[in-house]
Structure I
């Protein structure tokens, strides 16, 4: 089960008369009750590792090293449920990109200001070492996203400001500020690869000198320290 992209979820049921009913074309999907641990199903019906998810409703207990799917018929309660277990494959990607850059569609030109805590953990499947990255907004106390990665692989965090580009029909527009990043490493972390971008965006130039120019966004700050984390 990959960390950073979804897989199609299809299954088949064989009836007593030998007829096979497949959900490959989303047919019959409503006939089943589907529950997922360690993962989630998106609007297109794709199965995602829960670590791919982010948001204010992030459930820490769902961060697992395997995704378990349970499928049960709604109309045949005597038929045993089917269970599928998919271990999370941490060999890929070699670089995990986390996008928290400014986005005008979210009403936010500036990149996010984040606290990132890192701790060494064990893979619950095979006991191999992993690094767990926990991200939260500086203004909030709850975790917004949690990902795990092999220590030799890289996490790239983009908190850069949004740029409007060069085309304009009037006044220039301000570039978004870069977000501030605070990286906290637990003493258990001896090897890690973390890179980031939190540059401010350049202002969009005005159409001509008759219009007001925009202002460049400021670069964000970066702070790193070693400190025991409390989870």
Structure II
């Protein structure tokens, strides 16, 4: 069972952006585990048990939907992704807490105009696994990042939609890590999550990961 848990918790970090139609077994697992997890008040060990219990209880239907032959195959990547997608829609707070990831509750109202122009910075590990300060400038339709004292840069075009989502279209970068997953014309949607006096939080999906970026105001 310990091996099963390890497989599941690693797999559940890979949240894909496509919320495709889920099988009944997936919806049942998500509904049952979310309800149980919400009652555990942040106890990650009990929250993990909720999920494992729901998976084991629905082993029969999951086997039919995903062709599983044994309980060890409950770590099946396709199944894990679909369950995590459904859980992310039903109980995102509990899913993030259980996975050991930070979670920020989305504000109900925003003053989007207040973040469309400004200077910020955020922290990120560079290619040497050393924490680097990324300086950000948002100026109307232009988004610029400067890294490692100006040695590297990234430039994007900015477009905002009615839901306060900042759409970045990659223009150019010379940063070795960013060049691996960003090509000219590629788009990234940054969901505005929180606006505070000292910082702004965005959520973004990149390569199957949903992550939060805290932009500190300068």
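Computed quantities for the displayed model
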quantity	calculated
For helix-only ellipticity at 222 nm (-39500 (n - 2.57) for each DSSP H run of 4 or more, over all residues; to 500) computed as 0, the structure of I, II it came from	I
Given 3.0 for distance in nm of label points 7 Å out along Cα→Cβ at positions 181 and 205, calculated: source structure among I, II	I
Which of I, II leads on mean count of other Cβ atoms within 10 Å over residues 29-36, largest value	II
Ranking I, II by FRET efficiency 1/(1 + (r/R0)^6) of positions 149 and 189 (r between Cβ atoms, R0 = 30 Å, to 0.05), the structure that comes out highest	I
For -1.32 (log10 I(q)/I(0) by the Debye sum over Cα atoms at q = 0.22 Å⁻¹, for residues 45-140 alone, calculated) the corresponding structure among I, II	I
Per mean count of other Cβ atoms within 10 Å over residues 53-60, the highest-valued of structures I, II	II
Structure responsible for 55, 36, 31, with Cα extents along the principal axes in Å calculated and labels I, II on offer	II
Among I, II, which structure scores highest (criterion: mean projected area of the Cα convex hull in nm², for residues 61-196 alone)	I
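A short reminder: the numbers here are calculations on the coordinates, not readings from a lab. Note that the structure is a prediction, hence the values are computed from the model and not measured. Cβ atoms are built from the backbone, for glycine too; each structure is taken alone.
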